[in-house]
Structure 1
Amino acid sequence: MNRSTALSLGMLVLANVFMTFAWYAHLRHLKHRAWWLAVLFSWGIALFEYLLQVPANRLGSQHLSLPQLKILQEVITLVVFVPFAVYYMRQPMKLDFLWAALCLCGAVYFVFRS
């Protein structure tokens, strides 16, 4: 893996952390507030996601195909979401998370095998 691909992956992980908080943290912290406050809160967080995600995809596209970038993003999403759901949102750990991860590993295999 070259340096720009590694940098792109790191930026995508950070972008995904911001995205996950933008999409779901309001369910914990703003549950009893007006929905439009949750939207403003989420948009504020999503700005940082886009500041990382757009350059990460541009950088990653120099060495990876579009399908490869997308599948990597889905794997990153699961890697970020499971700890977020379990530790931050206090959701129970389920065996289904493992099965989903195995399916994504298959997707990674097929998109990178050629």
Structure 2
Amino acid sequence: MGLNAEYSTVAPERMEIDALKGATVLEFGTGWCGFCRGAQPLIAEAFAAHPQVRHLKIGDGPGRPLGRSFRVKLWPTLVFLRDGVEVARIVRPGSVAEIAEALQAIGSAPAAD
């Protein structure tokens, strides 16, 4: 598990996402999006304390069904899931703290030192 570096061009089906167990974060965006690139250091820092969280980095765009099923409008959009159910969402994250708070909301306590 842990942080993915690249956006996947192949997205899972929505029913696969809904069936996931545990803490998962879906990150919708693209590699060419300036907002997406700018958010990467914040996302990486927040995830460093939560290596057990599944991170699915999904390339999004017009006609991409998974992003549409989550009503993604702007990138990056982070959808925080617990057992396949959305618990929190952040659009264009602005701080490590807001990402960390959402990670806590899905029950992903930092790994013990």
Structure 3
Amino acid sequence: MTKSSQRAYTLVEIMVVVAIIAIFLSIVLPSYVKASRASAKNICINNLQKIDAAIDQWAFDNRVSAGTLPTKEHELEIYTYVKGGKPRCPSSGEYTIYKVNDRPQVKCSREDEGHKLPE
């Protein structure tokens, strides 16, 4: 008779590995989510700065007076001044353009989450 030399993992060993993975994920996952939100916020702020600069350039090129509220057609023109066209908020926020030379001239609907231009 020959002895079988099969070696298998015990239930306890498998449970220890699963517990270690769960502990690791509980440490890493919150940091990842926080970094992801911070990154989305910074991308949105960058987009707002691009749109703000585009509004200024559009107003200068078209001799638009301060306090003018751009129409939908004007908004399409403004976004031609942004490389790549109208940017999108990574958190699914919507950008709204306000009066020329108001501060801020553009806002994100996710403003309460920090998606706003620095003052």
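At a glance:
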quantity	calculated
Origin of the value 7.8, where mean projected area of the Cα convex hull in nm² was derived from one of 1, 2, 3	1
helix-only ellipticity at 222 nm (-39500 (n - 2.57) for each DSSP H run of 4 or more, over all residues; to 500) derived as -26000 - corresponding label from 1, 2, 3	1
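No value in this document is a laboratory result; all are computed from the given coordinates. Every value quoted in this text rests on a predicted model; they were computed, and no experiment measured them.
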